[in-house]
Structure P
Amino acid sequence: MVSRILGALVRAILVGVLFAWPAFVVPGLAASGGALVATVALGMFVWTYVEYASYAPSLIEFREAPPFNRIRYGALLATVIGLSLIQAYMVEYNTLNGLAYSIGAVIGYSIDFPWSPVRLMLLQFPDAITGGKSGLIMASAGLAYFISLVALITFMALFYLRRWPTNSGPFNIWLNLPTFTPSSSEDVLKRLVRDARFNLTLGFGLPFLIPGVFGILFRFVGGSPFSDPYLTIWVIAGWTILPTAMIMRGIAISRVAQLVAAQQERIRAKAEAAGAVAATG
């Protein structure tokens, strides 16, 4: 009980720091948007603590199957840090800010081709180009996509080398997939396979769909997602990390489906063996 509460507190602090980080790095952000940053960070702190302090989670998946959530958090933290440095570079230059911007710009311009996600985002918000923010978007997207790719490769390596998720002991579907609710036990395998395919398909499609969704949304509410540094950081972070998280979830659920299929096969084999013994007896 005590260890669970302490672990929940540590995780909540880490999540709160993640959402508050840009205010400590981007000059002027704490003064102009400190109240918003503090509100978001506090809200995420409370939600994370409640999720991890309870015995059974309500939304967070794979809570007992490390390092799935650790990789996702690490990728998001690295993305937010990198994007914050690029935002800081637009205000004042130093070696670290310049390095982050240069790396992101090289990658961003290399993936800027017709119908690429970066080009689609720029086409949705032409004011970013006229306002001189195209370089900022290119560098931010390039760095964020690079971090997402590293996170995905890391997860795949651990997935195969450590035989995830059985490396951490028996896997409990209902504890690690709290939102998974098949109508009957016979539907478990079919539902897992369908969810895995859906997540993989959506993960590969989201980089191209998100620019259009943001374009429609911001045309409806007015303004631009790149008008505020904090909003820019989280828009680009969501645009790049969310697809990676969906692909990781699809891979993870497909692995769980394999475990369920193997378990069902073992149960079927035992039942057939028992039936054969009973028939000969």
Structure Q
Amino acid sequence: MLYYYAHTGHKIGLERARRGVAVMNAMQQHGIEVQLLVNDFRAGVALKEQCGIRDYVTLETIQDIDAIAQMGDSVIIDSNEDDHGRLVKYVADFKQVWRFAHDENDRSIHGEILFREGCSDKQCEEAVIVDACYFEEHPKEERVLLFLRDYDHDKTILNHHDFFSQFNMELLLGNYFFVKYEDDLAKLFSTLHEPEEYVELITGSTTVVTASSQTALEAKASGAKVIFLNIGSEPIYSEKVLLSYGIHIVNGFDLKALQESLHKEDTWTNVKTLKPFDPSRLLKEL
């Protein structure tokens, strides 16, 4: 059995889980079932509604993976948590262990295989992973869609009311937004979209503004103009990677920079082309 553990939660979002769904879908095309492991019930429900996953299991932390996975199983670990030495046991007990590198300098510690940005050798896998559904042709509606991220517990959007009010953007709500928060946001945006519309909106919008690096790549794969807001959270992809795929970067809530990016024509040169995830190398290791 192959398990994919994605660190998720109301202060983390679903970026890693969306990346996991891309891997799961690709593997299932080859007859390999993958069990998704997440950290909370709501994450699983959201992915069922948005991505059509059938099943998931919730765990407390990365240290609980072996409560589900058994000796001889294989595991993909997508998390930046401290495993408190648990990785040694996982590599010893499981048939194969993959994990996503924490940064570009991260290297395999105990014989696990790394997913790393810009992988160029046989000892790692490419960490830039986007589900095949985002590469399909979809009709586009002329709109600027804001998807900040799945959570906004600090009410970042409302605290920057003067910034967001300068733009005619439609808002795609996050899965972890507070219920009453929507009433306040409705006064700031022309249209609010429910989280269940995630895939439809990301694939069907001409311009996407987001602070989620996974969303940025998904929107780019869909053919949208994409602007990534670097607002101090920890993106799962570096700015260097986003720029390499022709994604605009705006640092902080810089009104002028975002206005310029929105009106600037996409005239990128020498940018990399996103491709759907290819599971062939993983299949050989199972």
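Read the figures in this text as sums done on the coordinates, not as results from a lab. All values reported here derive from a predicted model rather than from experimental measurement. Cβ atoms are built from the backbone, for glycine too; each structure is taken alone.
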Review point. A value of 2, 10, 15, 18, 16, 13, 11, 8, 5, 2, 0 was derived for P(r) over Cα pairs in 5 Å bins from 0, in percent, for residues 133-252 alone; which structure in P, Q was it taken from?
Key: P
Exercise for review: Have a look at P, Q and say which one yields 25.4 for mean count of other Cβ atoms within 10 Å over residues 141-148, as calculated.
Suggested key: P
Exercise for review: Compare distance in nm of label points 7 Å out along Cα→Cβ at positions 157 and 189 across structures P, Q and report the one with the greatest value.
Suggested key: P
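Identify the structure, out of P, Q, from whose coordinates P(r) over Cα pairs in 5 Å bins from 0, in percent was calculated to give 1, 5, 10, 14, 15, 15, 13, 10, 7, 4, 2, 2, 1, 1, 1, 0, 0, 0.
Values: P: 1, 5, 10, 14, 15, 15, 13, 10, 7, 4, 2, 2, 1, 1, 1, 0, 0, 0; Q: 1, 5, 12, 17, 19, 16, 13, 8, 5, 3, 1, 0.
Structure of origin is P.
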Review point. Comparing structures P, Q by mean count of other Cβ atoms within 10 Å over residues 21-28, which one has the largest value?
Key: Q
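If you rank structures P, Q by relative contact order in percent (Cα under 8 Å, 6 or more apart), which sits at the top with the largest value? Kindly include the intermediate steps, with their values, before the conclusion.
Working: P: 21; Q: 17.
Result for relative contact order in percent (Cα under 8 Å, 6 or more apart) over P, Q: largest is P.
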Review point. Here helix-only ellipticity at 222 nm (-39500 (n - 2.57) for each DSSP H run of 4 or more, over all residues; to 500) was calculated and came to -7500; which of the structures P, Q was it taken from?
Key: Q
